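Colleague: Take a look at the structures below.
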Structure 1
């Protein structure tokens, strides 16, 4: 034990000296079948942007080839021009792409609206053919303003040469005739986001190089070490957090975060472990003597007064900012690479990989796989220190009171998106099974036979949730508060129908070092039931006679007034939603954002006597029943959607509901209405 403590304090001394090494903050993918770092970075950046996603089996399948229709859709989504699709869904540009084709609007917009695609010599587009790298590069270079006469050479060699010289083809190969798979397509589109047009203009506005610190789901923001950005469409990608890169911007709002290319990302490898509350000892060496640095703790701006014993600090010279993390994880040391004496990567929690900062190697060399160890994590989820789990509480002490300082505080979020370790302000996907009985947020401990034990997170702060005041009970929200529903899905404030929830709606919470609430877990869905059904909108006109001034200008209250009336009318929109087993309404609505025949998702107000929100579902038209896999899944547009057993089926010919089996027997194709990767309704007609 003395040897371990000596190694630990010797390593701390090393941490207070300048380190010449720099290490990359590895991007981890949301998909277990994406292992390559460059591909993972591209996939996550484009997933946040809404350009691509995985399949219903939870995998990305990077090896799957793309067809020409799917690639056209990606082009439109990547350029943010999908708002123009409505004008191009009812025309025919290519004979084999009728308006009924699922990708007709995307193909027609790319061909006629943007003039970046052409058909084959037979006049057809062949949307189902696999797109080649040469075809893909040609389309994207035309998008950037390059013309056939400017490129020259034999196709596709001329376009491939330009793509290589401009960096568009970095990491995707040079064989223009090779089929394009999903993995290389992700890298190609990531290159496009940084590309310049033929005239030298930027395709997208990009921020200065910075470090991503968190996605704030509650506020709908993307947070870097030097600025907070509102997101155009809030999404989270925990695997990007901690990486160096640039924010992709449109009209001042963040579309996504694009990590630097492989081999170019640099973050400080040095780390300082805080030795006493409010102590910045070692920061001068960490920052190489720079003054005026800002401190961010768990993604929120902080000060030296907020530092606690055992916190881990790392530094970004680019932004002159110190990132501090207080996450301490006690776990069994499972495996390492390349060796226990000099590990660069270790595995914990059923094979989850964690990178090791160079300054933590000496501490880790005192341990071997099989031991229970407390790991101190940096803000980007790397191992910055290690201590014997049984003695960690007594090895470091606060300077103020001498009380035991280090305790494991790891919280695992379970449910939507799998199990994720909360590390500062980010989430790290982990490969451990958490029982449902532990709830959406759980503490991790271990029993005597080395098996993990998960305990539901307690409620550190009690009281009602007041979203408008940003308080739980009397405690204020932390700047980086994270709110999850009972299924472990991260929520934003825009997801709530009401401004307040009773205390019974909160199952667990956590307060940070300042007593502010930084984690809230709700009791189920905050908006209770979501109804899916078919909308019917009617206009209710009422009229009445109201008294007015008489011809002599006298008011109705005047003694000699002679009654004079005029008609007064008022129109009210009444909405009814017909669902499976329920009819909602008719209730008055103030906006005409849906029309009769639309399939919608509807949430009720807190009194249950009106609509809190109604939103039209996304329609995917003309999907053949041959695209179904059994009753529970259907593929459309390169995406696989799950189908609930009670999906609402509607016959447009007779206006009646029907079963899924009858719908399949009635017609060969259907219009699908989807939300969150699930078919919520379908409609057939002859």
Structure 2
């Protein structure tokens, strides 16, 4: 037998079972044991309401952490109330609580809690960042994380493993961000669906853990299940520098490991790249668009806000000043990073260069603060540039490395950082600041903790089981690559309602058709029709819960993003795929569809769908596992889990 890849070693050491013994077959799924979980505040409020509803007295994972890093702009009572709720829930159920100001979940978890050889499930699509340490780290909807905390295994389609062989070494002023942008240029945002990307080759040893984290983070933009790196000497040095030497174990691929696909990237041949609006895969060389005026540069987010990212940015800015018509904002990814750049004088370099300093949070990446001007051009080191995500609908957001952002801020135009000439590059520190004082660690018993519930925290709705037949109007017919931002936008105003499903549902599809909620209520719900890669982007389960709350019972699309497809199942919405892609073109908004025999379709995996007005029909399939079908029949994953726990 051939040897095993890092990904297969991680999977095989955690597999509970394969669905019906069909592992490796089309449509099969595997169930894996979860060691750690993480949540953040915008997804965590709902996740903990769901966990509470399960009736489990304490989390059953080895470690669960609740981070507050998204909704930190407190312009009303909602966010502060939610933070109190999260802290109390953590105390009651045995969860570590990371207080506001401690940093972005992915960076902080990489620094303080990530462990090689373990599994991590997070209610945020960029949880794969921890793959930089040799973890099997995956994003999921909040309910899946709640179930994992309750001891349920996590299910996923059995993935293919893609070997990405890195050769050579990055040239000066070319960043790790350029590596993942190159893969997005080649493979597109759909190129990683159903796959794990495993990095190897001689070039891997030249990349620090933070650089690896940037690449693993943006594997989510490929649609990948996750990305993994080996746990090697670089990993060991990073954990030693974090004061966590005992957490290191070696984990590498066998020399004869087998892979489903292979890709090679010559690091020495890469140049600075840039993703143009409004999709992370619209990648071209920076030099191709150099000279374009820039209104704003943002260096931060979970993708490029480490000590190294900020140190290299400061080295470029030192002795220079931000251009007169350009704003530069800096968002340190963690309190550890902020302390270190303050002590090293890097913070002073930023201030002297004219940069604006933000708190340790997600911020501009998700449209919370620093929205660009009308039609403004913004260069950001974050991971997504979807239309309107920045808070300004017509802003032109470009994705770049920290090096390119810093160079462009000085010049006031898009600039290839190599044009600045030699810049002394920083070294990784031999020791990081270890100050965990903004973590609240749970006591051995916390069952009697009082839970503070603000008025923004609404009760969970009851979702009834799937009906025997579904008939409804096509409320929306949308195209390819519809993101969760299209379905339920980000931004401070809307994200503060994540704990209030009735209130946030009023913004469902606001970026596509603001009349959608009213029309859905008026018709008693209906059906959605989508193109390829429906639901790509964030893990936000509200993009499934809100349509379900408004009465949507089925979605028919050409294909789905992994997390959103499962979120639809979790919410009790039937996710169907056109058997014949051409049938998508024959449907329009307002058509009335009838799915007559739902139970028979679930059993046979083939549904006849009829257009009531024309009398014409077509066929669709679900491709789901028996477990997922059971969830749908129960009316969603929460109903199914409660039945399993109670035996009723």
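Colleague: Just checking, which of 1, 2 has the largest value of mean count of other Cβ atoms within 10 Å over residues 114-121?
Modeller: 2
Colleague: State the single structure among 1, 2 that was used to calculate relative contact order in percent (Cα under 8 Å, 6 or more apart), giving 9.
Modeller: It traces back to 1.
Colleague: Which one of 1, 2 has mean count of other Cβ atoms within 10 Å over residues 106-113, as calculated from the coordinates, equal to 23.0?
Modeller: Only one of 1, 2 returns 23.0 for mean count of other Cβ atoms within 10 Å over residues 106-113, namely 1.
Colleague: For which of the structures 1, 2 does the calculation of FRET efficiency 1/(1 + (r/R0)^6) of positions 298 and 522 (r between Cβ atoms, R0 = 30 Å, to 0.05) return 0.15?
Modeller: So the calculation was done on 2.
Colleague: Out of 1, 2, which one gives -0.21, -0.69, -0.87 for log10 I(q)/I(0) by the Debye sum over Cα atoms at q = 0.05, 0.09, 0.10 Å⁻¹ as computed from the coordinates?
Modeller: It was calculated from structure 2.
Colleague: Hey, helix-only ellipticity at 222 nm (-39500 (n - 2.57) for each DSSP H run of 4 or more, over all residues; to 500) derived from one of 1, 2 reads -4000; which structure?
Modeller: Attributed to the structure labelled 1.
Colleague: Which of 1, 2 yields 3.5 for distance in nm of label points 7 Å out along Cα→Cβ at positions 194 and 362, as computed?
Modeller: Working through the options, I get structure 1.
Any read-out appearing in this document is the output of simple, stated calculations on the displayed coordinates, not a laboratory observation. Because the structure is a prediction, the values reported are computed rather than measured. Cβ atoms are built from the backbone, for glycine too; each structure is taken alone.
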